[in-house]
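Participant: Structures given as structure tokens follow.
Just so it is clear, none of the values below were taken in a lab; they were calculated from the coordinates. As the structure is a computational prediction, the values presented were derived from the model and not from experiment. Cβ atoms are built from the backbone, for glycine too; each structure is taken alone.
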Structure 1
Amino acid sequence: MLPVFTSAEMRALDARAIRELGIPGPRLMEAAGTGAARLIARRFGPLRGRRVAILCGKGNNGGDGFVVARRLRAVGARVDVFLVGRRVEVRGDAADALRRYSGRVTEVVSEAGLDAVERAVSAARVVVDALLGTGVDGMVRGLGASAIARLNHAAGVAGDMSVPGTPPVSPRVPVVALDLPSGLSADGGDLTGPTVRATLTATFAGHKRALLLEPAGSWAGEVVVVPIGLPAGEAERDVTTFLLEEVDARGALARRPVDAHKGQFGHLLVVAGSRGKTGAAALAARAALRSGAGLVTVASPASQQPIIATLGAEHMTHALPETAAGALAKAALGPIRELAATMDAVALGPGLSLHPEAQALARALVAELPRPMVVDADALSALAGHLDMLSGAPGPRVLTPHPGEMARMLGMTIAEIQSDRIEITRAFAVKHRVWLVLKGARSAVAAPDGRVWINPTGNPGMAKGGSGDVLTGMVGAFLARGLTPAAALQAAVYFHGLAGDLGRVEQGEEGLLASDIVEAIPRALAPAP
């Protein structure tokens, strides 16, 4: 897994590298700029005789840009360097990098000076954005804002970058941002003002949060982490947010022994379904089986049990007491207790309904069952106003809300949830001692100890009814197979998204269905040949 930094954490890392590790600031800047230059030459080369426009600010991001300029000039590129500001205003390590660059640097101190910038960008093979990086505090204004707007215009970016929700349009001229596209705040996902639209972002030491949150992340293009010369493992120190990698998810799944039998891979109890919502129960059950669970039993209202049984040949079913509306009755508590005593894990919630008795039943099961449990959908709604019961639950609880369900549980708006996904997820998991995945683009997975993992897989085609039920089945299967909650969640969210990506290849985003995701799970889980 890869570290994901806030701006404060990145500053602390730089300070620690200088103070404790004895790595001078200029050497860190040299490593960053050199690594970025190599990446640019590799992706957009050969650059000998080709024009490269580099826009630098007065801070350390500009210093990185001066190093890139020196390195690209050394391989024969025709480099046009523009400094938005005056040379005498450049300080510290950036000033040292500027002194070491022997080529021409054009100072841009007025709007008129941006005409030359626009001409250089239009004629360039590649453009380098070294204006601000992580040094943004609020909306960019003045000459910096104008420089961003002129860069975007000359690079062929359509639309107003300051308007949140504007669809990203790739630049006609490739734009490489150093560390972070200028205009983005390192810590948030909102577009607060003029922002560079990058083709590629060379980010230093590790990801910044903005690169993994939307809509900000869409303006970063492809993101590549460039090392800055730190010893192995040093970047991860004191960081509590990480980006999942395939090796993290795949490492949780051991190869099946030759003499394997179904009893070795767990028995999952799925408590789900109600009148009109039997499909959710069947999707969760099939996803669990596709995820390797040895056995799956669906416990549902008696009138719905025959329907759920016909929706899958491989899962077993159990009829439970129901209300007149076809939802589970509170009287189902005893039978479910008996069933769960023979199971390895429980999945609760898909299609359960909002009937008062079903909601009361869900609360009782969360509070009483000693088995590992994944709680989703209507069972999450049952927890609103009753969150205190979570910390006293007798077994691990894994919650999988989408932003609307999270908002209901916390009494917040969806916009408030989306504005600070990582920290809201972290705070909830810590306070209530649960494992939590906040679903959506780049789902956030949080542990009770405050660690958060960001999932990189998945696509917009998965925004369909039933996709969450598939994830519930996958989490339940991995819990039943004996994985820890951390391993179960990491594997489930990663492979759920990967299955969606594989399904998109065949069905496209518009036509992708939850059942397509289920059927792609085996390919997602299959190890590379």
Structure 2
Amino acid sequence: MWVLLSLVIFLGSFLRFGFLDKVPPELFGDEVDVGYQAASLLHTGRDLYGQVMPTYIHSLSEWRAPLLMYATVPTIAIWGNSQTAVRLPQVIFGTLAPLLVFILAYQTTKSKSISLLSALSLALMPWHIHYSRVAFEVVLMLDLIMLGTLLFLKQRFELCVLSFALSMYTYSTAVVFTPLWVIILMIFNRRFPPWRSGVLFVMLLVPFILNLTTGHAQDRFNSLSAFNNPVLIKTINLLRNQDPSYQGYLWHNKVETYFSILLGNYLRAFSSEFLFIRGDPTYRHSIQIIGQLLPITAPFVFLGLWSLVKRRQWLWLIWLALAPLPATFTVDGGFHATRLFLMIPSVSVATGIGVLQFFQILAPRFRLMVSGLLSLGFILYFSLIAHYYIVHYAKDSWRWWHVGYQSALTELARIAPNYQRVFINNTYEPSLVRFLFWTNYPPAKFQQQFTLDQPVDDIVANYNGFSLDDKYFFGQFSSPAQKIGIANYLLPDSLYLISQRDDVAGDWDWRKNPPDNVVVLFTSTNAYDSPILYLITKK
């Protein structure tokens, strides 16, 4: 059994680490932020805004839970500012997940077969594989919650509360799920940790509670909350205007509207559209041609859920029922794969039990033949999905992964010392943190130099933006310059990073035919060889 488990873990590791430099094709903004925050913690012990060993990280645009940044510090120390350094921790955490599911499943079912099949299901799950290849906090969060659950069941309460408390410093979903899950565990198992474990849990959460009361931990949720949608209020008022009688107020109100939205969000998480057909509509969260799970596993999932009920494995069923609750209260939460990530363990166990139940139903003389046919069909289908993911998804999703910045800013760092001023487009994507990461800008120097990232009109003639180090300017050309053509407003001895979309008219390719007074020094392109960003200077 341990040999088979080792093979499952090895397979899961290969699927998460293989071609990591190719797909997803480049670090997107949140990943770059993780990397540079980790570099700042490594070199200065502070985050970008100078907080010493923060319990909540102050990023340029928001406050973020800190644990993934701290976990990325060792790989940044070894590999520097690179794609491998940022994503490798997630590969490791993702590889550990099948092992944790195996142990947890065995702890609850006492069946090695179910445990092994559950681990295999998670190891091969597209949802988990994809997230394990990107610096998403939820992979670490899930590991900590599974580990905490295992430690609780084994009555190792001090370590249990440590794992659960740390999970709340990873991603906002855990803030809702973890306390509810701890209560369920205590009630379901009729085990209550000693008072010292409760005190330790509260002490570990004191920094989080302080951040919650000061608003830092609330900012992200407030921006995503389903209750803060102004469109809903307008809709309610419109319906009331159409029916001004007392019935309008009876049938069209916040209670009715929010209940409908929350119920829809919750049920949508279990829909075939989300799980098996398309998945999360955001290209960054799903490969789009299938759902979050492999469609061919659908019969086994449903069979496994029914088997969980018959076996009275309520712990996994309650976990599955609780998992969508945090996402339910957010905008688009019903099909947001990141916020629904906690569904994965229960689905994995259900799949494992479903496969086992299926073969137990078959007559013994058919089992070998059917298992061979199913295995061959699964390998072919999985290979097709893997081919699409590596070859086609890597190309088609380039815009979602902010392709172009790594090569352009790496080249910018090489040639910038030759210029007095450097102007960097800040409208295609916010470019400051990308500049800091890919140019290896010293975090200590940034903390000393940086003051404000709000644009100032004409900070330099015909250019609006903000500056860093009195040399680097982040923003865009002013409206008159945009209308007439930016090529006419370039300054001498200056380097410009411009965007094909925002700074160049139409589909004019400056690589092949630049304006007369422009020298194109470098062009970053997408997988289809279309220009994205140019490095230019005045001729």
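Participant: Taking 3.0 as the value of distance in nm of label points 7 Å out along Cα→Cβ at positions 30 and 78 derived from one of the structures shown (1, 2), identify that structure.
Facilitator: This figure was derived from 1.
Participant: Also, quick follow-up: When mean projected area of the Cα convex hull in nm² is compared over structures 1, 2, which one is greatest?
Facilitator: Result for mean projected area of the Cα convex hull in nm² over 1, 2: largest is 2.
Participant: Distance in nm of label points 7 Å out along Cα→Cβ at positions 134 and 510 was computed and gave 4.2; which structure, 1, 2, did it come from? Please list the in-between numbers first.
Facilitator: On the way: 1: 4.2; 2: 3.0.
Source structure: 1.
Participant: Suppose mean count of other Cβ atoms within 10 Å over residues 374-381 works out to 11.6; of 1, 2, which structure was it derived from?
Facilitator: Computed on structure 2.
Participant: Comparing relative contact order in percent (Cα under 8 Å, 6 or more apart) across structures 1, 2, which is largest?
Facilitator: Working: 1: 11; 2: 15.
Largest calculated value belongs to 2.
Participant: With FRET efficiency 1/(1 + (r/R0)^6) of positions 14 and 70 (r between Cβ atoms, R0 = 30 Å, to 0.05) as the yardstick, tell me which of 1, 2 scores highest.
Facilitator: 1
Participant: Can you say which of 1, 2 returns -17500 when helix-only ellipticity at 222 nm (-39500 (n - 2.57) for each DSSP H run of 4 or more, over all residues; to 500) is computed? Walk me through the intermediate numbers first.
Facilitator: Details: 1: -12500; 2: -17500.
Structure 2 accounts for this read-out.
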